[in-house]
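Since every read-out is calculated from the coordinates, none of them should be taken as a lab result. The structure presented is a predicted model; accordingly, all values stated were derived computationally and were not measured.
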Structure P
Amino acid sequence: MKKLILIALAAAAAVVAKKQFDKSNAERAQWAEATDTVTPSHKA
């Protein structure tokens, strides 16, 4: 019974960690887009 509880807790922790990781990646992507350097076009 203890093993089952430990497995359930580990699975719940993995789900929470995955959600946090995905949220962090999405926020990082937004910052990268917002702070992306603008390359000027040299049209004469």
Structure Q
Amino acid sequence: MNWEAILLTAYVLVWPVIVVGALFVIVRAFVKDWREAKREGRQII
């Protein structure tokens, strides 16, 4: 296997990890805001 194939494979495999990490941060922030709004008795929107 040459370096080009190894780097391309690594690049393709890293993208799902980046996407999952970003989605985790967004969902975590949304849940935090949602719980805070629920506790204060207000709508999130």
> If helix-only ellipticity at 222 nm (-39500 (n - 2.57) for each DSSP H run of 4 or more, over all residues; to 500) comes out at -31000 when worked out from the coordinates, which of P, Q was used?
Replying inline: Q
> With Cα Rg over 2.2 N^0.38 Å derived from the coordinates and found to be 2.25, which of P, Q does the value describe?
Replying inline: P
